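In what follows, structures are represented as structure tokens.
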Structure I
Amino acid sequence: MAKPRDPRLARFEEFLRTRGLRHSSRRSLVVDIFFGSQGRFSADELFRAVRARDAAIGAATVYRALRLLADAGLARPCEGESSGAAQYEPVGAGRRDQLVCINCGKTLDLDLPEADLLQERVALRHGYSVEHRELQMFGRCSTCRRRRALTRRKTR
């Protein structure tokens, strides 16, 4: 059975059409790898992932495709966890539930079936059909909490 087509691809193709740009096979590979990811990429990480599949694709193609995805609202810039490099994550497919550390930026992707049930009830109550959900909870990870506690003890 064929895998269902990602609706973001149609949105991206329409975005390109409205700007007089074509959807080349190389650009298509970049987009497929980006949307197929379960996380975020820096531009360099995406370039390496694309080059692993097709060594003929240049960095400029990857960087332009990523910029176009962001311009189309299908990629969102977010802070890098440790390297400080800008990272991008896909937008607009299903759900994104995360815990985010306000100190170090560490992000933990979650699978929350309880949130799925709540989403259905809220959507039904208000007459909505939800296409995308983002739930982010901000706090301190266990490592940052330990560091903070040690710092407090030392200053006493």
Structure II
Amino acid sequence: MNPVRIRLAAAGDEPGLVAVVADLIAEDPGTRDPSVSQQWPHRFGLSSMKTWMADTNWLVLAATDGEAIVGILTGFLTEPTDYRPVRIATLHSLYVNPAYRDGGVGAQLVAKFRSWARNRQAQRMSVTAYAANTDAIRFYQRHAFTPRLLELDGEP
């Protein structure tokens, strides 16, 4: 295993990024949320990734081991509104291949996200996690995210 490098995603990375997102969806919402489509990455991932990579309000980071993409972080900025008059950097998705966990890759991705948020003058950062994903919640809390909102879900 080479040292993992964290970098901005570049043209040509999209297939590897989509594969990592497919792993994320299979592991996290795939085991916790039956309303999430397991087919999303295969049907919409490539076009979504290209759109996000081209949008200056989005950040797409790749964690790489040589040429292999082993992790991803996506995030975006939300401009202030009358209701919430602060710029918010939302960490949209984060995934690290299980073979690379506990090696600081996730921490490096979050550090780059935090730096990007500061450079873009965000006043807050936000992330969501499934309530049953206690490992993710602990990870985010170690990186200065605090619980603020609880979303409840149910069938009509």
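Values quoted throughout were computed directly from the atomic coordinates according to the rules given, and no laboratory measurement underlies them. Please read these numbers as outputs of a predicted model, since none were measured by experiment. Cβ atoms are built from the backbone, for glycine too; each structure is taken alone.
When Rg/Rh (Cα atoms, Kirkwood Rh), for residues 90-145 alone is compared over structures I, II, which one is greatest?
Evaluating Rg/Rh (Cα atoms, Kirkwood Rh), for residues 90-145 alone on every structure, the highest lands on I.
Taking 2.4 as the value of distance in nm of label points 7 Å out along Cα→Cβ at positions 26 and 50 derived from one of the structures shown (I, II), identify that structure.
The read-out was computed on structure II.
When distance in nm of label points 7 Å out along Cα→Cβ at positions 34 and 98 is calculated, the result is 1.6; to which of the structures I, II does this value belong?
I
Supply the structure label, taken from I, II, corresponding to percent of Cα pairs over 26 Å apart with the calculated value 41.
Only one of I, II returns 41 for percent of Cα pairs over 26 Å apart, namely I.
Quick one: helix-only ellipticity at 222 nm (-39500 (n - 2.57) for each DSSP H run of 4 or more, over all residues; to 500) came out at -9500 when computed from one of I, II, so which one is it?
II
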